[in-house]
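Below you'll find the structures, each written out as structure tokens.
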Structure I
Amino acid sequence: MSAFPSPGEARILALLKTEAYGLELVRRAGGSLTRNAIYTQLSRLEEKGLIESRWEASPERRPLVRVYRLTERGKRALRACSVLGD
């Protein structure tokens with residue numbers, strides 16, 4: 001598995017300039033990403049070491065939610081994608 005993100009993964013990295021939970025990322029994407037797509041991609045990005053997650057209380061007072069953020073490696077990958085025009 002390549003550590004360099006695909007165009008779709010790079011888009012999610014860009015949405016994670018500030019940490020967020022999965023459904024917040026769907027909202028940030030303006031509905032162009034589905035719940036299934038976002039969680040599949042988040043899982044891949046975490047496996048690649050480009051993001052990390054933690055569990056915390058939900059802003060909507062639901063059970064715990066998983067919050068995602070860029071790792072230093074993810075920030076470097078995002079900058080590289082920007083330089084390459086992805």
Structure II
Amino acid sequence: MPWGAKEAMVPVSWTTIYIAPNKATAENLKGILSREGILVNLRFTGLVSHSGGAHIEVMVPEGEVEEAHEILNEVLGRTRL
């Protein structure tokens with residue numbers, strides 16, 4: 001690409017991989033996945049849990065879903081968030 005040419009912006013297709021019961025859990029998972037090099041986006045679902053917390057979608061780019069699931073399965077299988 002010639003110097004000064006603009007790169008084409010490729011839209012990212014996000015996929016929800018987990019719905020966290022509260023913001024603290026969502027932020028914790030985001031940190032874990034980010035440290036593994038995975039892009040993470042959090043989005044409020046509009047739903048409130050029975051404990052009063054807001055449900056948060058943990059989303060990753062479509063191409064990183066499989067790797068993110070593997071990481072979450074490992075983390076969630078050995079620890080409580």
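Structures I, II were shown, and helix-only ellipticity at 222 nm (-39500 (n - 2.57) for each DSSP H run of 4 or more, over all residues; to 500) at -14500 was computed from I.
When mean projected area of the Cα convex hull in nm² is computed for each of I, II, the one that comes out at 5.5 is I.
Read-outs: derived from the displayed coordinates by stated rules, not from any lab. What you are looking at is a predicted structure, and each value in this text was computed from that prediction instead of being measured.
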